[in-house]
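The numbers here are math on the coordinates, done by the rules we state, and not lab data. Not measured: the values here are computed from a predicted model. Cβ atoms are built from the backbone, for glycine too; each structure is taken alone.
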Structure 1
Amino acid sequence: MQFKADMHIHSVLSPCGDIDMSPLAIVETAKARGMDIIGLTDHNSTLNADVTRRLGEKVGLHVLMGAEVTTKEEVHCLAFMPTTEKLAEFQAFLDSRVIFFENDVDRFGYQLVVDEEENIVDQVPHLLINALDLPMLELQQKVYQMGGIFIPAHIDRPTFSLSSQLGFVPSGLKFHAMELSYYCKRDGYKFLEDHPWFSDLNFIQSSDAHFVPDIAKIHSVLEMPFFSFDNFKDALRQGEPVIL
């Protein structure tokens, strides 16, 4: 079976996420646009992931629970956890690596934790878009130890990416796929031609949506017999490189 997936979406928890990006709005929009799977990936926090999963279950939308983690090298990486128990453990791990810098709501935006009815239940006080005291290789190792999925994010971007910060794939870095951004298209930035050492890897493409209209503006198609976390992980490993 084929499954359409947009694996990089931000909610109102991300300070750069629009105030309309509630878990409910994300689920309803993704479902209306034909997605079968989405990934909830707020910056350095998973606190809106489980509520998004519960809302998705009600309408038949599979939600992978994770975060977009900013490593010590300022590389953005997507990390997804297989269960709510592992998600809570991963959140505690991220919290232990925070370098506290108070969020300025007027400058950076709100960082809201909400419930299924869009009620605000908490606000995160420290700025979530800052880098953590967490090297990328250590993050990768932690995700694999927890049975999760690890994907370096938007590697074609000129900032906060594997190519911009390092320019190469470090020896020992394991990943289930690499992510290309919406902008990496045939008629746009020819990333793989300019960076041939990335060209034989497996890729997904995601919207990196911060606004409702951007949800599912691009997606990946994965083959699996039925949806499960492990099947999704296998589908990433067995995918074909994207031809731009």
Structure 2
Amino acid sequence: MNGFTGESIAVRVRGVLSNIRAAAEKSGRDPSRVQLIAATKTVSVERIREGVDAGLSLLGENRVQEALPKIEALARTQVRWHFIGQLQRRKVRSIIGLFHLIHSVDSVELAHEIDRRAGEAGLVQEVLLEVNVGGESTKAGFRPDDLVHLVATMAPLTHLRIKGLMAIPPPTVEAESARPYFIQIRELAQAVAAETIPGVMMDELSMGMSNDYAVAVEEGATLVRVGSAIFGARHV
């Protein structure tokens, strides 16, 4: 079994992809603009392989120490890895070059450290800026009111490319309750884009997880991070 009863990982993957397509079409969006990231925190390599065999091509990890052996074990596959968890500055060096996209740049200081380490490695690291959309003291991220100004201060970093925003709304019982936060992030991205800051793109919106990804897609998500809806409940 795969950690849940009655459905295989392959069935779950097909169901999530179908829901993404339906949500995009409902809102008049091109479904091909939405990518599924399978969140693999606490998921074994064996189960991840099952997901890859079912068509997963983007994998997201939250923890550096957990990600590194998985990346090595799956090195022969065609998957791309995204870093989706909180990133400590002291661990930046160990992940540069391994992740196609870092979703969780939550401070100017972290942006500078990524730029420095990417420069040492001779590459440009693509990132998203994490926004604390609910103003929660327990979450990291930029304040929405500060974002446009701070983006301009990070734009000159030559080894860091800002591709968009990431957000995790406050916990809600109903997925529909997250919609105002997703709308806020979409509008914030539009406000940043309107400034036409050289080197800054707002092409990607990483928002929506297993409980609310369909609503996020309806409101403009281009990347959804789905774990338990694919792999079953986490075993920490």
With distance in nm of label points 7 Å out along Cα→Cβ at positions 63 and 167 derived as 4.1, matching label from 1, 2: 1
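Between structures 1, 2, where is distance in nm of label points 7 Å out along Cα→Cβ at positions 95 and 127 highest?
Comparing 1, 2 by distance in nm of label points 7 Å out along Cα→Cβ at positions 95 and 127, the maximum is at 1.
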At a computed 39 (percent of Cα pairs over 22 Å apart, for residues 55-158 alone), which of 1, 2: 1
Entry that produces 29, 52, 19, 1 once P(r) over Cα pairs in 10 Å bins from 0, in percent, for residues 143-182 alone is calculated, selected from 1, 2: 1
Origin of the value 23.2, where mean count of other Cβ atoms within 10 Å over residues 151-158 was derived from one of 1, 2: 1
Origin of the value -7000, where helix-only ellipticity at 222 nm (-39500 (n - 2.57) for each DSSP H run of 4 or more, over all residues; to 500) was derived from one of 1, 2: 1
Test item: distance in nm of label points 7 Å out along Cα→Cβ at positions 47 and 87 calculated as 2.6, pick one of 1, 2: 2
Structure (1, 2) behind the derived value 27, 22, 15 of semi-axes √(5λ) of the Cα gyration tensor in Å: 2
